[in-house]
Structures are given as C-alpha cells and as structure tokens.
1. Which of the displayed structures (1, 2, 3) returns the greatest value of distance in nm of label points 7 Å out along Cα→Cβ at positions 41 and 73 on calculation?
2. Can you spot which of 1, 2, 3 the value 41, 25, 17 was calculated from, given it is semi-axes √(5λ) of the Cα gyration tensor in Å?
3. On distance in nm of label points 7 Å out along Cα→Cβ at positions 145 and 177, which of the structures labelled 1, 2, 3 is highest?
Structure 1
Amino acid sequence: MFVLNNTKELKPGKTWIDDNGVQHPGNWASVWSDDVKASYGIKEVVIQAKPDSKFYWVSGPSKDGTWTSIPRNTDDVTETVDGVSITTLGLKSQWLAKTKQTANTLLAPTDWQVIAKAERDRAIDSDVAIYRAAVITACTAIEKAITDITDTAIPSDLVTIQAKDEEDKTDADKKVVSDYEAEVATKFAAFKALFDAPTKTTKVTKTSVSGEEYEVEVIEPTGEPVLMFDWPEQ
C-alpha cells in the first residue's frame, strides 16, 4: 500500500493530484524510483496480518498498515433496550451451536437407519454405528472443551463503577474493573487457544561459535488435528 503524506492512500495504476494541483500519471508506482516517491511524500506501507474476524471485531487497515481489533465477547451479553431484554450470544454459545449443527449434518445421512431400527427393528450397519458413535464422541469432546471455560462473574457494582467519570473512581473501583477485565481476557485467550494447532516443546542441544554446548527449546506442531475441527471421516 502506498500512502501520501501519511494521510491518503494512492492506488498504483491510478492518476493522482498533489497539493499543488498537479496531476501525476497512473504509472508513477512502476516508473518512479523510491527517492522520487519520497520527494513527493509517498511511502510504501506494509499491511500487517489481519486479526481473525472469528475472534475480533476488525476495522482498517489504517494508513500505517495496522488494524484496529476488539475481542468479541466470550460470554453472552444481555442488555435492556427500551424496556426490552436483548441477549447477544458470545463466542461460546455461537460455537456450541455450530458444533451441534456440524454433528447433526454429519449424522443426517444415516438417520434413516436409526429410524428404521426404532420402527422396524432393522439392524444398523456396523460401520454406520461406529461412525455415528465417533461423531457423537467428537461433538461431546468439543462441547466439553467450550463449557469448561466458565462464564466470567460480573461484579455487582461493575456497571455503577463504569458509569463514573475516571477522576471519580477510587483505587478500589479501578481494581474491580481491572480484575474483571483481566479475567475476561484470560477466558478469551483460553477460548481462542481451542483453535490452535497442537504443539510440542523439545530441547535441542546446539554449539556456540566458541564451541560451548547449550540447550534451546523448540516449539513445533505435532501434526495432530485442531480439537475444534477434529471430526471423523465417513
């Protein structure tokens, strides 16, 4: 991304007008040297990796190549708007629903065998029975991993404290807020970790330039599937 005077993005292949009203040709990006670009206040900005929108509300990128991201709520949030109670599902509830939906989708093609067993005592094919059991086991494991991350208890005086002006908050008030925010961040990190590829840490012995041996820890993927997507193949 090319930025003019840190305020305006310039598109390669597009003409642009400088502060003096001079229009420049669309091939400026390919034919101008870095020094010429710099003389006009143009610099190339590397856009940082975009945060995963599964976990964050994301906007940007800014002219400096950075993104603005706000962690999504892990727990459900209930608000009262015009006297009506509205609940916005958090990440845990959303992914519990998605997990159940995935399991139901995987089981649906063979549901007829379960119905036939119940209605006409038709035996369920052994490979179908094994597969369905594996799907149910996977679903249970994923649901447990999610529900093991307990909801963050909301302090009874949190809303009152947050409504205060910053200068009116006591040290005790600030501690209530910081402790709550720290717990929220911990639960969010624990949930996000469910999507990380499993890794293993091993110690490797290396030799320095002077000939001395030393150990370093190396973290590498195990090759095992990510729990949240570890469904059996049919």
Structure 2
Amino acid sequence: MLDSLVPTGNTKAQFYFSQLCYSNSSTKEKQALYWIKKMGSQGNAFACQYTARAYWKGLGTSKNSLKAKDWFLKAYALGDPDSLSFLGKVLEEDQKPLEAVAAYKLAYQKYKSKEAGYRLKEIKTNLPTISEDTIAEKISILRQRVSEINDSSLATKQRDKIKSTVRIVLEDGSTYQGKILDGKPHGYGKKLTYDGQLYIGDFHQGIENGYGTLFSKKGTISYQGLWKEGSPRL
C-alpha cells in the first residue's frame, strides 16, 4: 500500500536525500535511504547517485565504498553526468589513483566536466609515469563494468515481465496454468490439451522446451525427459 503512495522523479529523490543529510533521526534516515534505493532500483539515475553518496558518506547506513562505487556506476549507466566524478573521488580515497584517473578522464571525455578535468590533471602531475595505454586499459575495464550493469538491468526487466502463476486458454483450446511472458507460457507450468493429455514442465515462448512429463488421458506417463521446440528429444 505504501509503495503506491511514493511518487517517482528526481524531485522526490532530492527530497529524501535532504532528509538523509539533515535529519537528526536515525529512523528517518533509514526510511529515506529505503525509498531512495527503491527509486534507484526502478531506474532513477539521480536516486542511484544519492544512494551511492549515502553509502560513501555513511548517511542512513554504515559507510561502504564498494556499494558506493557500484551505485555510482549504476547512476552513470543510467545517464547521470556527475557520478563518474564522484566515483573518482571514492577511488582516490581508496588509494586507487589509476582507476580514479580512468573515471575522471571518461567523465571529461563524455561530459566535459571541469572538476574531472582538474582532478585528472592534478593526479597525472603527481604521477608522471602513468602511460596513456594504462589509462586506456583502465577505461576499458570501467566500460566493461558499465556494460555488465546494463546487461543485468535488461535481464531484471525481462524477469519482471514474467508473471506469476496464472490460468489462460491457449489458441488450440488447451488450458494452461503457470508462468507467462507476453501472454504466452514461459517458465514452469501445466498444459491440459483438448483431448485430455497433460504436460507438466518447462515452456519457452509458448511451447514445451526443457524438461517435462507428458501424461496420457488415462494418467500414465507417455514421455518424461527433455523437450525441444514442442517435441520430445527422443
């Protein structure tokens, strides 16, 4: 019930983050972080950034630089322009100047961040032996991590589309009970055909695929094993 009352949008993310920063109540801070993380998990880039800053500074939770870095990367993957600069600061605090340089350089290349450009120049001055090849390698690793986050996000959205157990009537007159995706059997389920045969097992995009058991209308097992594209793999 409470979930439906929480509006989405950057304004709300900013409001909850202000509660984290200025509240004298640990309970309110934890509640604020809960809602910020929820919005971040739903794809709000600013909420991801605020969640990262909460873990970075220990607002509403204990400090955790690993979680902070992950949330800053999620925010960047969703298009937040400031998260790479924040990530660079966290990496500097973790005594990882090469990784920080990669974050700052990517921020400068993509968003022309003045702060990132300044920090990039400062670190390279203090570490003159850093080669461009090494920086390029670190940027490649950073981009790969962002790619993994994007892939994970797409997989999560796909899982969210798979509805829990439902009962539907298929085009051929069979009845189906189980998980569906886009209106078709997808996942584990049961299909009772119009002539009385019962299949229990895995489905993929509407057809039997994976491991399953077919029962005759008398209840005896006709086939049990692997299926592919609607047919037993004999």
Structure 3
Amino acid sequence: MGQRIPRKRLTAVALLPLAKGMRYYPVFLDLKDRACLVVGGGSVAQRKALSLLAAGARVDVVATRVTKALAGLSDEGTITLEKRAYRQGDVTGHFLIIAATGSKEANWSIYRDSEAAGVLVNVVDDPERCSFIVPSVVDRGALVIAISTSGKSPYLARMLREALEECIGAEYEVFLEILGAARKKLLKTGLSRDKKESIIKDLVRSPLPGLIKEGRSREINSVLKARLGEAYTLSRLGINIKKESGRP
C-alpha cells in the first residue's frame, strides 16, 4: 500500500492552484458524437472544424462563404453546412460553439446567445468572450499535451509546444500503445498490484522510445521479454513498428 497523505496536506494541495491564481480549469472534453457548431467559413474556421472532427464531433458550419476544403467536407457528408448568416437560435442543440466570423458584432451575438443558452463558446482571438480557450497542443496519438498561457501570450505557448515536439517525438505514440497493451495484459495476470506497478514503472523508464524511433523491433522484443516475460512481444501485443530506413 502507498503512503497515506494527511487530509490537511490534501486540502493544501487542492487549494494550491487557487492560491497561485489559476485563470482556467484545465480539462479534456469528450466530443465523440456531440453536435458542435462553427460559425464562419474562412481558414481559421476550417482549422477549428477539422480539429473538432478529429475529436469525433458532429460538426455543423454556418457561413455565407466557405473554403474549398469546407465545401468538400460538406459535399462528402462529413459536415453539415448552411450557407447563410448566423441567426439567433443557431446555438440550440449544440454542445460547443466556435465563433470565427471575423466580425466583432457577429461574434458578440454568438457569444451572447451561447451564454444565455448555457452552451460552451469560444470566440477566436477574444479570450474575454470565451467560456473556454483552446490550448496549444502536442499531439502524439493517445498522448496529448496541452499548453496554455491563459491568453496572455499565444506565441510563448507555440514556442513551448514546438520545444516539446522536438523532445517528445512520434515514437512516444507507439511507446504509449505498447504501455497500454502491456498494462492491459498484466491486469489479467495473478501478480500482485505492487508487482504490476513495479513492472510498468520499469517499462516506462526503459530505453524503448529510442529503440522505437530507430525501428529496432528485435531489441524492443528483448526489452519486453526481459521485463515482462516471453509472452510479451510486439506481435503478441498487436503493435507494428516501422523499420528505420536502410535497416534489414
């Protein structure tokens, strides 16, 4: 059993963000099959629509004019598009709204209607008229790292994201898949909780990311077998590794 943390200490830890003046509450939203509305049809609206689609949302777009990409998505049935100006009531039935019209007046109307309806709303480049803001994101499959400066310096957020992308490469996406598959298999064994935790911690600290980056499947299997047992190999975990260019 892990060491119990005294209740007073837990309370202090819980209040720490408030003491430091945290402006926003960090959260990841599950948008799968939820209706989301993007108002606007330019490049920014296009980027927002694509990110919502990537999260599994059902995306509606309202705009008088749209990019070719948005028109294409509409033609293939990926999004629902209404070519017209925003109307009061468009927010109804949506879980989340993004206002990207390029018009302060239109964006203000969208924000006001969303707030009145109790719907989450983000007005692009206007943090004061947002019930949530969108962070800069390092996307490595199931590994998602969000960075926010609370709207104070988007450039700094981007710079930090780029720095993290350099040190946390695409190999971490595969690494996490291996960790997840190994953990799932371990949970079905009769090992004690402490033993399972020890094995996973050892695997997390292993040289697997570097081996994955270089496509060294044989060495990866050796690491897995040494730490988990003969039954743990890439193929048995259902993981495919791309070989490094020039390797046999």
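Here, each number is a calculation from the coordinates, and none is a lab measurement. This structure is a prediction, so every number in the text was calculated from the model and none was measured. Cβ atoms are built from the backbone, for glycine too; each structure is taken alone.
1. 1
2. 3
3. 2
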